[in-house]
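These notes open a run of structures that come right after.
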Structure I
Amino acid sequence: MIREDSNETDSVKSLSAREVMAMSELQMESEQDIRLSQLLSKQQADTLSEAERPELWTLMQIYQTLLVRKAVALREAVERGLREPLSA
């Protein structure tokens, strides 16, 4: 489960509108994203090596951190009226 850190929420409130919008568009670096996809495919095919498991775990942590930061920034952007809420 992804948890939101209250420190993350507090720190976003002090950012400028430009910084909030930039944070709301965070993405994984393309090389990391490609590698994460490769490792997840290998895991699903049950061909992930023991040596690759820590790399997958690390990339999953990066992904999760970015996802939380992006979500917090999106909420802040909506609360400030910088953007419309995402549609369901």
Structure II
Amino acid sequence: MPTLYLASFAELAEAIQTVPNEIKHLAIVGHNPGLSQLAGFLLAKEHPQFQMNTMELLSCEIKGNFGALKFGCGELLLQRGHINEAE
């Protein structure tokens, strides 16, 4: 969905909730502040002040299906800053 590239948190959340239940993995590429707000919403229980940086890669697991997206339903699996840097 190319329209999500500069999407707000509300637009991202709405789009995610339309993903069919049979889809198990979803990748989103975009910009702040929408992505940071989405990450903060999903990871609220673990990281209440979560903020994504430029060129950051984030992987999280959402408990339940995408249609049941709710505050704090995500678990952080991976976070890598400036993904072009060697670790």
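We did not get these values from a lab; they are worked out from the coordinates using the rules stated. The structure displayed is predicted, hence computed values, not measured ones. Cβ atoms are built from the backbone, for glycine too; each structure is taken alone.
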Comparison of I, II - label where distance in nm of label points 7 Å out along Cα→Cβ at positions 28 and 52 is highest: I
Winner on mean count of other Cβ atoms within 10 Å over residues 20-27 once structures I, II are ranked, highest first: I
Top of I, II by relative contact order in percent (Cα under 8 Å, 6 or more apart), largest first: I
Read-out distance in nm of label points 7 Å out along Cα→Cβ at positions 12 and 68, computed value 1.2, structure in I, II: I
If helix-only ellipticity at 222 nm (-39500 (n - 2.57) for each DSSP H run of 4 or more, over all residues; to 500) is computed and equals -21000, the structure in I, II: I
Given 1.04 for Cα Rg over 2.2 N^0.38 Å, calculated: source structure among I, II: II
